[in-house]
Structure P
Amino acid sequence: MSAESEKLFDEISKLSTEQRNPASVNIDKQSTEEILRIINDEDKKIASAIEKEIPYITKAVDVIVDAIKNGGRLLYFGAGTSGRLGVVDASECPPTFGAPYDLIVGYIAGGNEAMFRAQEGAEDFEENGAVDVLKAKVTDKDVICGIAASRRTPYVIGAIKKAKEIGAKTLYITATPRDGFNIKEVDIAICPNVGPEVVMGSTRMKSGTAQKMVLNMLTTTTFVRLGKTYENMMVDLQQTNKKLVERSKKIVMTITNVDYKTATEYLEKSKGHVKSALVMIKTNCTYEEAQIRLEKASGFVRKAIEV
């Protein structure tokens, strides 16, 4: 074994995600239901691990909101499961919140092919992450979020280091304990410690679930703070399919108490823009007036109605 391999072996062996889980040691002798209950019992621990990280998630959201208000973006960099989760979260923001497609973007080691087939070797080099940061044309206005269950993935570390050099704000989501966090350059670390996986080292399980939950919290809270909801309803969704067209009508009907036909008519008048339709109905104004109200209210429907 080379010195480099031995060092990597020791480093990985110490990670909490690489330990054996006492609860699942005999999983290969269990019945189907028993295996499922073991997995379910372990999954119950994830929310409490994330709860402890809320102060750090709060700081991260505030940084993201501030960046977006000032012309910046949120960019995810990850490998394997972590990278795929970042890409998925980013891809869901435009249809859900009407966000521009280049506002939240996910990058995965190995490129687009890695979304569908593992490109394991692509994560082993810091320079790959640095190159992707440069390709993304990162500036000091952006927020770069590294995602790695083990916290040690070279691709992610390389991306964070390069982003820091450029002057971007940096976040890091990992499923290992905060103590011993070895990337001092990162501005905010989010570290839900979910403990050993049911299947040793299979970080697509609890670690992946924890990362997905944190990503949901980051982007959902960010867009609520940016006026993309009215009460708890998405009012900036894009009507990109039939389901979303009907959901838009339901939202308008729920908030304004109009019937289906009226909601449909106002959505047609507002060119499919739910926010405008709401303001038009609530204030009995024209589409053009609704646009002015929303602009003055920075996109917040509540404020636009009260203007």
Structure Q
Amino acid sequence: MLNRRFLRIKVLQALYAYIESGETNIGNGIKNLLESVDKLYELFIWQLSFLVETKRFAENKITENKHKYIPTYEDLHPNMKYVNNRLLNLIEDNVDFKKHEAPLKINWADDPQEVVKKYYTMMRETPEYKKYMADKTDTFAADRKFIVEMITKYFADMDVLQDFYEDKSIYFVDDYHLVSSMLIEFISKMKNFDVNSSLPSIYKTDTAEPNADEKFIQDLFRETINHNEEFGKLIADNTNNWEKERICLMDMIILKMALTEFVCFPFIPVKVTMNEYIEISKYFSTPKSKIFVNGILDKLAKKLNEAGSINKKGLGLLEK
């Protein structure tokens, strides 16, 4: 489910929290990391449930309108396109989704219903909704495209939803936007999904090593800390116009994580590592970080390679 970029981001966040808190026990740091990954998946289920609840809210509104004392023509002949959205109905009926939702005791009644109402009211005023409801195209692809558009364009500014999740868990605050990206990726790839399909798991399970992802994040966290001083000095020695103290903490962690992958993860190609951390720097650091991180990593990769410190095997040999 979580591609390696999402997992790297979780390690980045965990390392930042570990350093800022002054924690010195790596075991505690790893425990917090694993818990944060679990919470990320919980929020993913909550957000799927929220989407389904907006459809149920629309169904209830249609029923209420039909029972008005003097219903209008529109009340009696409502546009059912949103409540019939195939993607939302598939998620609602999916056995695996129900299995994950039940233990979380998700309930959108009472106060949470106001959150759903505000989103539904806002959604109905968007040009995307009006176009979707008026469009005669009635396909799964159109249903999916609309949901992706709403998440992409409007979820980031849904303060009322973010505030609701903040009360649920401190982890949900940091993961809100990351989960939105996960939702978009998951929904965009829903093609052969049915009521009996399994939701993507939090870690990859279709490999020869079913625990490979979990081991990856633990090793990445641990080895980045173990090489903290060594890589900090290496970075400082190769940033001619930058004093170590002037490099922001997030950039330093990103660089140290990348160096850790160069040296300690023989099966990950250097090019893959560089691309991943350059992309991550776009979203989790300063506006100029992408150029800075790109330049430093390129320089350090060449130096470490010349020194024989980078030894790749298997897939790691690709594009060294």
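Derivation of every value follows stated rules applied to the coordinates shown; laboratory data play no part. No experiment lies behind these values; they were computed from the predicted model shown. Cβ atoms are built from the backbone, for glycine too; each structure is taken alone.
Can you say which of P, Q returns 1.20 when Cα Rg over 2.2 N^0.38 Å, for residues 63-126 alone is computed?
P
Tell me which of P, Q gives 0.15 when you compute FRET efficiency 1/(1 + (r/R0)^6) of positions 31 and 271 (r between Cβ atoms, R0 = 41 Å, to 0.05).
Computing FRET efficiency 1/(1 + (r/R0)^6) of positions 31 and 271 (r between Cβ atoms, R0 = 41 Å, to 0.05) on every structure in P, Q gives 0.15 only for P.
For helix-only ellipticity at 222 nm (-39500 (n - 2.57) for each DSSP H run of 4 or more, over all residues; to 500), the calculated result is -16000, so let me know which of P, Q that is.
It traces back to P.
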